[in-house]
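Below you'll find a set of structures to go through.
Each reported figure results from applying straightforward, stated rules to the coordinates on display, with no laboratory input. Quick caveat: nothing in here was measured; it's all calculated off a predicted structure. Cβ atoms are built from the backbone, for glycine too; each structure is taken alone.
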Structure P
């Protein structure tokens, strides 16, 4: 008898130290965590792999530290939009945890907007790696409390 495949999580996050902490905590639960620091790399990963949950940093910075304007919101739209031919079928229903270090920017509520775009949960950083890993596990198992 074959063992079931491990659950897979994709993390789109530009803070490499944070990525290492989150990945270690998620991997410790027996869940495979893969990472991307650019939206285009996350989209390529989704074209070849089915994920059970996606964690998305709303505001992605370039290696030079500038906001790209082409980050988390674009990736949420990529996963949730049935009109986009490249959208993986599983992306329309996969749980999405959106995160941001900035809850409001010039009166714009980024976390609320992420929820309206289709994020399952929207959280403000900092987030404890252990707490995030437990939330990932709950969503994958279908035991997460309602928002």
Structure Q
């Protein structure tokens, strides 16, 4: 299915929403919904924004999570910010400090939303598929995250 995915459609939808004065929350929710609508392996998508030394959940599509605030350095999401690097984890059970949003999650992809060197937040994608995310999936989410960095 992902061979025919066009992240440009999501980026165009975000730009159109921005032109119609969509709020930050609306843009983040749209990004989450559009990514999740791509189907497997995108089970749930969360948009966390960095506030001080914490990531704060501002939008999501898919399963709810109790993790609405994540300290920098904690879990896969916090590690992405602490290291300044995207995270593609094929087996979340193998991560010692993993924060489970859902017990069915098997793999996770975290892509930073950054403007230059400044980290604004991240898109956190959970999958029920082990080793669910390829380099192609990473590029798709990164294109959306990069668009958000300009629009937010």
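Identify which of structures P, Q gives the largest calculated value of Cα Rg over 2.2 N^0.38 Å.
Working: P: 0.99; Q: 0.94.
Result for Cα Rg over 2.2 N^0.38 Å over P, Q: largest is P.
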| field | Which entry (P, Q) yields the derived value 3.0 for distance in nm of label points 7 Å out along Cα→Cβ at positions 38 and 54 | value | Q
| Per distance in nm of label points 7 Å out along Cα→Cβ at positions 30 and 94, the highest-valued of structures P, Q | Q
| field | distance in nm of label points 7 Å out along Cα→Cβ at positions 102 and 134 derived as 3.1 - corresponding label from P, Q | value | P
